[in-house]
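Before anything else, here is the set of structures, which you'll find just below.
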Structure 1
Amino acid sequence: MPADGQTLAPNVYDAEPIPEAARAEIDRLLASGDLFRYTAPEGAPVALLEQEFADLMGAKYALAVASCSAALFLSLKALDLPRGARVLIPAFTFAAVPSAVVHADCVPVLVEVGENYRVDMADFAAKLDGADAVMISHMRGHTSDMDAIMALCDARNIPVIEDAAHSLGTEWHGKKIGTIGKIGCFSFQSYKLVNAGEGGILITDDPEIAARCVIMSGAYESNWKKHPGMQNSYMLWQNKLPLYNMRMQNLSAAVIRPQLPLVATRVEKGRTGHDRVAATLNTSAHLTVPAALPPEERAPDSIQFNLCGDWSDAQALAFQAEAKKRGVAVQVFGLSDGNARAFWNWEFLGPQPDLPQTRAMLMRACDVRLPTRLTEAELDFIAAAIVAAAETVRGRIAA
């Protein structure tokens, strides 16, 4: 805070600090060199993390891996889908999601997403017949209509994987996101609620899926014996499945474990901060923050909003630049060069049908990070800067 009492533009890029409790365990691991999850006969940090995360989520099984992308890939492989299987995914997601589908020898089928960032259920239903699996990305923590999705998929016996990379702590009808589908996948990358730089974890209540994921993650020879339960299932799959070596190592687990007890507090702070900024943005006739669906209790660490009215691309870019001048970095998804969340940049998929609804949304949808550590003054600074930037650009238009 400067001497005149004015709030400086907040730094929204630094991740949450790592708890001091992690340091002693990291020092112990570095001194011992015991970084591989299977070195110890039992009680390795990764194994402890898996049990603690399963308990936190109310799931039977958890498997910690190198990234959420690895979790998504292993989930698809564990479903034993045929080569070329069609997997429905939202067209608004991160490029790693269709990449995981391709890596698993499946074909992504992109589904339209509306102005509220959620799956368009009419397009979803129209494309569901002929699908072999569904991977729902709760992108930026926005939950699609899971009641409708599960009803449609259950009626066809189509498995649902939840990409909950952005949704740790979010609930739907009081049920934790990631526990509604057959498998839930989470991220511990730096900009997520729990930060290990990289890392991921999957959860499931299905013992066969869990066993297959454990083997394929790299539990070679008899290392599966260091995972509790499911011993008959492991013996069934040992040497029958390829090893993809996507294991988490102990240092990552040591960083993650002390953060799990902080999740509830971070969720509460993130929701409070998001809603405080959203209330200000919604006072502007030029901006709107889509409301959550009624069953959803969000756990946001960023905010997304739409530019309302007849904005040209040049005006949207001018708004982005005006906000930056005021100290706030705003990303317009569809106007950022090479943005990995814009489906037309996923050239590795080859030619795709156009998705006009999703395209239109991305061209006017904006993204701002809101780390849970921000103070009320910093949140108010961000909100005021965004509104002022919009008013300035629209004022030029009116003039």
Structure 2
Amino acid sequence: MVKKTYEEINEKIKRGEAVVVTAEEVIGVVQDMGIKEATRKIDVVTTATFAPMCSSGAFLNFGHSDPPMRMTHVELNGVPAYAGIAAVDAYIGATELRSDGVLNYGGAHVIEDLVKGNTVSLRACSYATDCYPRTYIEADVSKDTLNQCYLFNPRNAYQNYGAATNSSSRTLYTYMGKLKPSYGNVTYCTAGELSPLLNDPYYRTIGIGTRVFIGGGQGFVAWEGTQHNPSVLRTERGVPIGGAGSLALIGDIKPMKPRYVRAASIPRYGVTLLLGVGIPIPILDEEMMYFSSVTNEDIWTYIYDYSVAKRERPVVARTNYKELRSGIITIDGREVPTVPLSSLSMAREIAQTLKTWVSQGEFPIGPPVQLLPLEREPHVLEPKGEEGDYVSEGLQAIDATTGPSWVPN
């Protein structure tokens, strides 16, 4: 069996001799040469995705004012940020909405503004203490004036996400986009054969400490992502049929590029962050080559009926991403259009950019400091007492009166 080490691969990169290809390009190489010879030839495969990643956010440190203040309530461009951390630290979530109930501007827009270098309006209030006597402040901040501003995203780059459709008689507005009635469309969200965790299905090279492309800069895998649930049904290629793994990612906002970090408004749902993520996979042996040459035809997923308000929605069909990417799929004998929520062209661009970085020695390749778990039992939240009338039809009004009163003391 052909085997390589990280040291050998990095030495080849240093000498300018490493062969680096994208996860799409490697498919043709394997078809032409076979697994063994392709393993000898190729050293690194680059993967990427560009998609809505709602479970994202940023830690910010504003610096101390004079006199100093311990901020307890913070808003950035009218979007609440969590300030229960320390004196002038806050965390703003991508899906947080403006406190006045506006649905088309939220935390993702603040993050995009920071990445662009725009000025963001800070408003904070607090109670007075002997060490922090100030009770109110307004100021303008940007990534140039913040001490630290970095993304810390609890759940990104889902391994394999289910597709969505709608069997009911009304239009649904969901985080999977607008779902037309009576199986009017199917939406899905993946880069398929380019997607990072689908090319390393058992997390042999992607783990805690792995360097990643994030938002146009470089960051790291900080931990397993929330809802990481690798204990799902898998195909013989190791591809999970279900969400399975996810990654918690961290990266400095200051070098990020607006092209790869964009806010988006989802009609009658809220806001999200479109984020570019890329990860290089070192080809350590033939098994990694086998995994990294996965095709859209090999990647299966379920189509779920989002009209049923249950945690486990009914499965309408089982399909692969070759069929979904074709633009038409058959459900109950009728042709249904399919619509991607992720951008394949952007994923390709990121994979090519990462290929250049790795080839030029600008993106070091190293082993994880700790592997991600391959087993994890998910827990279900059980409500107390009787279940009430908790299922609504359509978006309800947001109460904008629950925020802090911004009256200086």
Top of 1, 2 by distance in nm of label points 7 Å out along Cα→Cβ at positions 48 and 320, largest first: 1
By the measure mean projected area of the Cα convex hull in nm², tell me the structure among 1, 2 with the highest figure. 2
Taking distance in nm of label points 7 Å out along Cα→Cβ at positions 288 and 376 as the quantity of interest, name the structure among 1, 2 where it is greatest. 1
Using helix-only ellipticity at 222 nm (-39500 (n - 2.57) for each DSSP H run of 4 or more, over all residues; to 500) as the calculated read-out, with -5000 as its value, let me know the right label among 1, 2. 2
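No lab work stands behind these numbers, since they all come straight from the coordinates. If you're wondering where the values come from, they're calculated on a predicted model, not measured in any experiment. Cβ atoms are built from the backbone, for glycine too; each structure is taken alone.
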